[in-house]
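Read the figures in this text as sums done on the coordinates, not as results from a lab. If you're wondering where the values come from, they're calculated on a predicted model, not measured in any experiment.
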Structure 1
Amino acid sequence: MPDLFKFKQFKLYHGSGGIKVNTDAIICGAWANFSSDTFILDIGTGCGIIALMAAQRSNATIHAIETEAKSVAEAHVNFRNSKWRDRFQLFHLELQQFKPNVKYSHIISNPPYFMQSLPATEIKKKIARHTVKMEYHDIFVFAKHHLMHRGKITLIFPFEYKTKIFSAALSQGFYQQRITNISALPHKKPFRIICEFSDIYTSPYVTHLTIMKDIKTYTEEYTELSKDFYTFM
C-alpha cells in the first residue's frame, strides 16, 4: 500500500514503485529554474514529485517518462488529482524509446545511480535505483536532439560522479551554468551535487547547500529553498 505525502499545494502517493519521496527530489524540484519554461521533460518521474513541483513553479506543459509500471500508475493518480492535471502527459517507456514531437526548454531528472554498487534484490528497486536501463550519457545524447537552444538540463547526482557526468555533458556540447554542492551537516563533505547545464559556454556559478544544522534542525538555507512545499515550514 503506497504512502501519502502532503505538500502545501498538492499531495501524492509514493513508494509502490520502489522509491519514496526523498530529499534529493525535493532539492531538485525546488532548486531548478523554471521561470521561463514552456515545455519541461521529467526523466524517471517515479511518483511524479519533481513534475508536480515544476507545475507549481511554472506555467509549462510537462511531459514525464517512467519505466516502472507501478510508478507510472502512481504518477498517473498523482497528476490526475492535482490542480494542474491538464498540463501533464505521462509516458510509460525507456528514454531510448522516447521520440517526442516537441523540443523542450528544460529537461530535469533525479536519475538512477549507484553505478558501481550491487543490484538491488527486488527488480523494481533495481530499475529505480541503478543504471540498469539508462546511463547519464543517455540524458545528454537525448538532449542534443530534443532540447531547445539555450534550454536547460538539471540533474542531481552523487558527488563522486561529478567528473564522469561533467565529461558526459561536455561530450554532447553542454556546459555547467550553476552548481550547488550539497552537504548533510556542517563540516561534512558534499555527498550530492546539483547542476544546471546548457549549450552556452560560461563560467559556472558555484554555491554550497547544507541541509541540517544538526540531526533535528534544518538550516535556514534549506528552509528557504523548500518552504513553498513542506507543510511544516
Structure 2
Amino acid sequence: MSWHLGRMCGFDLETTGVSVEADRIVTAAVVQCGGGQPTVAANWLADPGIEIPEGAAKVHGVTTEKARTKGKPAPEVVADILAALGQVIAAGIPLVAMNARYDLTLLDREAERYGLPPLPDAPVIDPLVLDKRADRYRRGKRNLTALCAHYEVELGAAHTSDADAIAACRVAWRIGATRPELAAMSLADLHQAQVGWAAEQAAGLQAHLRKTDPAAYCPPEWPLIPRQQNGER
C-alpha cells in the first residue's frame, strides 16, 4: 500500500518565535489520522518559562498570562510530546510536519534544554518539501494556508496546533494522490529523497536571499538541524 493511503501522524508546534535555538513551545499537537482508523489527537498547552512576545500571541492566541495560568510546566510538556511521538515511531507510523526542519529542531533543542533523550530517527513527510519538488515553479506563497488553498484542503482554525497538524496530513495525502511518482516510493526512499530535495531547496533560497543580504544562511539539513557543539541555547 502506498504511504499516502496509510496511517499518518501530524505534528505541529506553536511557539514563542521563529528561532529554533532560543524559542520555546507554547502549544503542540500530535494527531494520528487516516489508514481507515479513527483520528486520535493529543494537545498540550505549555508555560514556556519565558515571555510570549505580543507578535507571537497574535498569531496563535496564547498570551503569557494564559500560558502561566493554564499551561503545564514546559519540561512536562516536552516529555509528554517526546513520549507520544516515540509511541508513533515505534508503531511504524510516519511523522507529517509542515516545514519539519523547524518543528523537529525546536523540539530537539527543548529536549536538550531539559535533559531529555532526543527523538528516535523516523520517516518524516514534509508537505513543504514535497510541494516544492512537485511544483517548483509555481508562483506565490508556500505556507500551510497557501498549500491548503492550492490542494483544496480545509484548514479549519489556522495557527492552532491540532488544525495545522491535520491539515498537513491532508496536504500530504493530496500530493501523494496527484503525484504518482511520489506515491510509488517507499517511506524510507521518500524520506531519503527529501533529505536531498530539502538541501537543494535551501541552497536555492539562500542564493536568492544573498542578492540583498550577503550573509544570509539557510541550513541544508533536514528534517533536523544538528545540535551545535558549543552553541548557547
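Remarks
- Computing Cα Rg over 2.2 N^0.38 Å, for residues 15-78 alone across structures 1, 2 gives 1.25 for structure 2.
- At a computed -14000 (helix-only ellipticity at 222 nm (-39500 (n - 2.57) for each DSSP H run of 4 or more, over all residues; to 500)), which of 1, 2: 2
- Structure from which 17 was derived, relative contact order in percent (Cα under 8 Å, 6 or more apart), options 1, 2: 1
- For percent of Cα pairs over 31 Å apart computed as 19, the structure of 1, 2 it came from: 2
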